[in-house]
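Read through the structures below before going on.
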Structure I
Amino acid sequence: MEDVHLKFAMKILLSCFLLSSLTVAQSPVTLTVRTMGMNSVIPEDFSGLSFETLSLRYNNAGVKGYFFDSSNAELLTLFGNLGIKHLRIGGSSVDSNKYGYVPAQEDIDALFRFAKAANIHVSYSLRLMNGDPVKDASAAEYIWKNYRRYIDCFAIGNEPNIYRRKDLEITGYASYLAKWREFAAALVDSIPDVKLAGPDNDNGGATWGTNFARDEKTAGIISSIYFHYYAGGSSKIKNPQDIIDEVLSPTWPKSNYPARYAISGGVANALGYSYRLTESNSYYTPAPGIWGGNNCFATALFVLDYMYWWAEHGCAGVNFHTTQWKYNGTIHPDAAGGYGIYPMGYGIAAFSLGGHGKADSIAVSNPNNLNTTAYAANNANGLYVTIINKEFGPGARNANVCIVTDAVFDSATVVYLKSPNGVADTIGATLGGVAITNFENWKGVWSPIDSIDSYSRSYMLIVPASSAAIVRLENVATSVLETPQVSHKSILAQN
């Protein structure tokens, strides 16, 4: 029986190789997908955005009225088109002495009117630095009583490891933990079944999060550990091209992400916690950011790759931070007085098309070492394969991809994520041939792709340089896709 399967596999690979040699001979890539899947599952609310607490303030940052409210139809449309199911409210302004802003009940009501209309979960941050546990408990009790359905977790404080003498009671991790426990006790007294997360620490302070996870393991009140991660760190880069070079570097998913996981999510998972990247982005940059770097199409490919990598590694969700209105955010005011998205929003939207379900394993042949990654997931709607071609600049190569499956499908369609002039574009991106707008639901087109033949179960497509493709295979003739299922990433390295 093994010989039969081996001969069958060899026939498929040979067919793919012969077809690829007729088109882009220098860049064949073969993906062999096993649809039985892996164990990790991406939660429905994996895709998220993060905003400062100040964004709840009436007329904040040039917004007329409330930014988060059910009356903001454009924002609701964008959340739907991007597939956003989670909103983290926090950031440095939750603890800021400069602004002294604590949301009032009317601010909170507006936020949760929006949450209800968008059908999203909210992680809500409460003040810790120079804060008052009684006031925190009162606010949390009001939210829990009126909007419990939409609450994911409460977080107490933000980045406590960088308070740096701003709170005289917190001089290090031990004093932070003592103060956090005081505030947590006040919340538990008011809400016995409250869900708490912690400690929402900064980009370089993963040890605070992992120490917290160990120290609160037996408390029974922590449902998730929160981390921040700006993959490029605190950037001093001023050249947009340098940002493009780094966000598309194969080093990030091969080395940087694993190193970060080892000191953050990996520890949380080993202790039995879920974990979430509540504040993520390519770089932390001074306002407003670097035009043409932080907001170019390269960030769309980075975002798509980043979300899949962390989903594969047991992350409960990723929230991309949007400080009103930095270039490294997702949503921005448009010229018409409404709101649009930067290209990174297209990466989030592309993930929402295929990044749900159970992970499938992929055997990869990439003999010419293209700067390309691939993922597969299956759910009740079918099998999804995402290919991200991060080749760019002079000599960038197309990926001539052959997908081989172990199940039979009746149809094969594809959606492309691309931009007309490549990774440096700040406008013009499309998903499925159309732009993502703030006034109507996404109307992208799934285009048919060819299969070699029904016996080989193989599918061919070309993924151009500086683009991505989401392939959807539907109508399975076997029962392997009956269980709703999530995503798995494989680096397309030399086989």
Structure II
Amino acid sequence: MHNVVVVGAGLAGLTVARALRARGFDVTILDSAERAGGKAGSDQVDGIWREHGYHVFPAWYVNTRKLLGELGVPPLVDFDCWHTILPDPRHRIVTHRVPRTFTGFLDVLRGALVPWQHAALYYYFVLDMLAEPLDHAARLDQVSRVGLMRSRWYRTDRLAELEEENVLKASAIPVYDMSAMTAKIISAYWVRHRLPFLSILPGDLQATFIAPFVRDVVDAGVRIELGHKVTAIEADGPRVGRVTAVDRGGAARAFTADDVVITTPLEVTRRLIGADLQRLDPDLGNFEHLPAAPMAALHLTLKSVRPFPREHVFLHGGRYGLSFIDQTSHWSGLATTTLSFISSNFAPLRDLPPRDQYEMLLEEITQYLGITAADVDSHALRPNVETPLFINTIGAWHNRPQVASKRIENLFFAGDWVRNPVDLACMEGAISSALEAARAVGQRHGVALPGPAVATTYNPTHMRILRRLLAPLMFPIWLYARYGRD
């Protein structure tokens, strides 16, 4: 029985431990926190479970959805639309639906946030991007998504405006930073797997997902050592020899293993990779080039019940990239309206005192929703400044590690910042990389493990044909968008 130490008890750590244990490996997980789940988990604040922002499950989360089914998690709540609130005195709400027919697509154009001709060009750009050949991946990783857009003959300023809003809210990445390669991959998943557009759990992530996950891996025989902060990962010749962790009482414990899998967030992993490991594998120093940006979750409990849509709502054009969902519609036990916000652009507030952060976020919420401090019964602000979110910027792919170290035979990595088919910092990316890492560990010992499933996409050749067929139609639309009246 091969012994494996997994550093980190988040989604990636639990997934790789579960997969290895199912093939007979002896697995120990170490984590400094007092609960499993990492960024995906929830914490109790004043008796209420607070998440690190709302979590969504698109249709193309194929590995995540499969895992939920295996764990017996309650059915997801599916949505086929989302909403945008405009910054006007009436707090006007625009509803967007996923088109199923040609008539539905025309309705989407009529209800877009920009004039229909610009919206048509935007969707043509999405098609154009999907038509890029797969062998252009290296080139696409060197240009931003908006840079690719501005290189097209049909570009307009309104396209870039719509693109900036969509990308920031959907991925927490500024549009000028996201690589065109990442944009192509994610757009292909969204277009191919349209419905359900988004799904959520019927309760907090800790109780409905993480707790059953933990029970599953513990029942299978995995040891989870919480309250154990890993302080050193030491080399022994050409391999990892020992992992040292400090327990709750301050005592140091040494763990030896045949293999070590690091699944901690990017910022934590940087601290764990010491000079001796970098001497063995100099590519590990590339971690320092990977960028990360802070996000924040803000939970507002109002003094009374207020009517809001049951689906996700995006605040159009705001400074802090705010979106929210009304948890009252889906979670039991909430007596008054409870809103869960995500700030996708929290960097401008990162260094301010917490009170100032809250007040500035609330000021923007007031502008869109009319909620003032007098309406709020309680709030909880959860910035992830210490472990910011990895973002897929231009050229990042080259610096992201593969699941197996090239030169350290028994060192492996898993997490949404590790190379994986999804190529986006999300739950599906973490789980996909973990399944790939487990397979790599198994291959080292001659044990076959299944890798991650990959969501299907449309054939790029078909997209290129469609792009050519539509070009004559798009040219007069572009002329009208450029020279006509909005």
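For structures I, II, calculate Cα Rg over 2.2 N^0.38 Å, for residues 60-299 alone and state which one comes out highest.
Result for Cα Rg over 2.2 N^0.38 Å, for residues 60-299 alone over I, II: largest is II.
A value of 55 was derived for percent of Cα pairs over 15 Å apart, for residues 276-355 alone; which structure in I, II was it taken from?
Going through each structure in turn, the value belongs to I.
Out of I, II, choose the structure whose coordinates give helix-only ellipticity at 222 nm (-39500 (n - 2.57) for each DSSP H run of 4 or more, over all residues; to 500) equal to -8500 when calculated.
Working through the options, I get structure I.
Which one of I, II has relative contact order in percent (Cα under 8 Å, 6 or more apart), as calculated from the coordinates, equal to 20?
Going through each structure in turn, the value belongs to I.
Using volume of the Cα convex hull per residue in Å³, single out the structure from I, II with the greatest value.
II
Have a look at I, II and say which one yields 0.5 for distance in nm of label points 7 Å out along Cα→Cβ at positions 132 and 180, as calculated.
Label of the originating structure: II.
Give the label, chosen from I, II, of the structure having the highest value of distance in nm of label points 7 Å out along Cα→Cβ at positions 164 and 212.
Once distance in nm of label points 7 Å out along Cα→Cβ at positions 164 and 212 is tallied for I, II, the winner is II.
Where does the value 2.4 come from, among I, II, when distance in nm of label points 7 Å out along Cα→Cβ at positions 228 and 468 is the thing being computed?
I
Each value in this text was obtained by applying a stated rule to the coordinates, not by laboratory testing. Being a predicted model, the structure only gives us computed values, none of them experimental. Cβ atoms are built from the backbone, for glycine too; each structure is taken alone.
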